[in-house]
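Following are the structures in question.
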Structure 1
Amino acid sequence: LPVPGAGATAARHRRLYDIARADVAVARLAEAHADALAILGEAGRAGRPGCAYGVWAADDPSTTLELRAAGGGWRLDGAKTFCTGAGIVSRALVTVRTSRGVMLADVDLQGSSVEFDTSAWIAAAFSETRTARATFRNHLLDPDDLVGAPGWYLDRVGFWHGACGPAACWAGGAAGLVDWMLETNRGRAAEPHRDAHVGALAALRWRMAGVLDVAGREIDGEHEERKGAHERALMLRHDVERAATEVIERIGRAMGPRPLAFDAPVARRIAEVQLYVRQSHAERDLAELGRLLLEPPAT
């Protein structure tokens, strides 16, 4: 995939959208791998050859992960939750909070010093992507496995460019539902309420694809401006989350309970999109966006 800010970000968004339009779970893994490679590229590095990557950056107050010096390198001890791709990806970019700020490590996930527990994930949605609690016990890192300086991961402009990737997947997942709605009802006798929902759904699909293209072009035009990137990512994620949520609501209002009860692929896609868009932080993100927009201009 093209990296963000290199002149083809809209194409990157559209490719992630297309993957999710076909399979939301595959897109969830693909987006993380693509994001990891973009992060490494921003640090002037490349991914390890032949490795599939995850990005494990979620924090949970119930777990602690510590980074300590060990000989000439480092070691990880503790646990991390929301680790998607456990047992599927061979490496992950893992965030660790330290007294100097958040550190990022390129971690080899092979060996007995890391264990995965998927038992807490009870949802049928995304069960195949294996989201786990990862426990590290004296897990050794090479000196060059740390990526960037303390705080670099969160402070870089690419953090917000990367935050647009999941929104592309949310949009693609919802677009797949619109595709199903049109295919299922094409050729049927007119029914005004259903047909009104079909029209609105097609407009929502067009809108989501459009805002992804606009965001991609803007990123390429001003990819070094962090505040603008922050605002753009929050606006894009909000707009796509609301549109995807409306897609699901309209399908339910048009079709009733039958797809949820009797159509396994549709019921699964609805559940996956509903869960995936909860990566949006809803009103917290909107409050953050409002604060950014109301800041006095820099002098």
Structure 2
Amino acid sequence: MLVKRRSEPVELMSIRYLNTRMELTEKEKLQYSNLEKGYEGEVKFDHLAEILQEERLIINDLLLEVNNSYFQIDTLIISESMIHLLEIKNYQGDWYLESDKLYTVTAGREYKNPVYQLKRSAALLRQLLQTLKQNYPVKASVVFINPEFTLYQAPMDQPIVLPTQVNRFIKDLNKTPSNLNDGHTKLAQHLMSLHQPKNPFTVWPKYHFEQLKKGIHCKTCKSLPLTIKSKDLVCKKCGGNEKIEQAILRNIKEFQLLFPERKLTTQNIYEWCNLDLSKRTICRVLKKNYTALGSTSNTYYV
């Protein structure tokens, strides 16, 4: 049973928004690409895992903290007598392992071995379970989900699931009998209550309000700007259209994510949208969808 759905990471949404409004550095572009690919791989695994029928609790996308050490869990599966910790990787192309180091065949560039990250997460999870007085064994695996990924010289004693093994891995898991009780449910709820919404050690691109391009970008192709046609906004590039109110609400959510410290005011959203819309239109959308606070001259919305 799925008890925590996967949602798009805040880090991914933020850098995606920034990509339409500023010039990212090459390092930031790589970070953006890796986040997109990583999320795509996780969603692909979620679809494959839908066949699991035995009693199991599936928790996606957990960020936990133990003794000031943060660790991310892509997928956690609680079964009757075992907890499976899965690290999903969407790597593509030809890779090889040498002396426990991971390299690409084409460039020979060294990358972090995900098995190290997995072992760290598993150790921290075991520590957390001990503090919760839970003695379930933890089985950790790195799942390479992309069918176009090849790993040469992969040792058989490593906790690795290769693309050709993924379906069998899930089928074998599905065949294992599992009967849950209230203790399993309480553990899942406790772990979810410990989920941290944001990792304080995440490195974000530097930006400020004045620096970013203003406007409402196309929801389909992400280009700026859009033109007004009756009650719709139409993209000049791809022809996509969207109701004005929906587009404004989408832009408001983007503003709130990028600038959580700024108040939601008519003036701020008017500047952020930077379109031939009246402040009255912006105010109407805010009043309809949010709660107004403050005096008339200093009204803001929550």
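A short reminder: the numbers here are calculations on the coordinates, not readings from a lab. Remember, it's a predicted structure, so these values are computed and weren't measured experimentally. Cβ atoms are built from the backbone, for glycine too; each structure is taken alone.
Source structure of the calculated read-out (distance in nm of label points 7 Å out along Cα→Cβ at positions 115 and 243, 5.4) within 1, 2: 2.
A value of 1.03 was derived for Rg/Rh (Cα atoms, Kirkwood Rh); which structure in 1, 2 was it taken from?
2
Comparing relative contact order in percent (Cα under 8 Å, 6 or more apart) across structures 1, 2, the highest value is found for 1. Out of 1, 2, choose the structure whose coordinates give helix-only ellipticity at 222 nm (-39500 (n - 2.57) for each DSSP H run of 4 or more, over all residues; to 500) equal to -17000 when calculated. It was calculated from structure 1. Tell me which of 1, 2 gives 19.5 when you compute mean count of other Cβ atoms within 10 Å over residues 83-90. Matching structure: 1. Once mean count of other Cβ atoms within 10 Å over residues 91-98 is evaluated on every structure in 1, 2, the highest one turns out to be 1.
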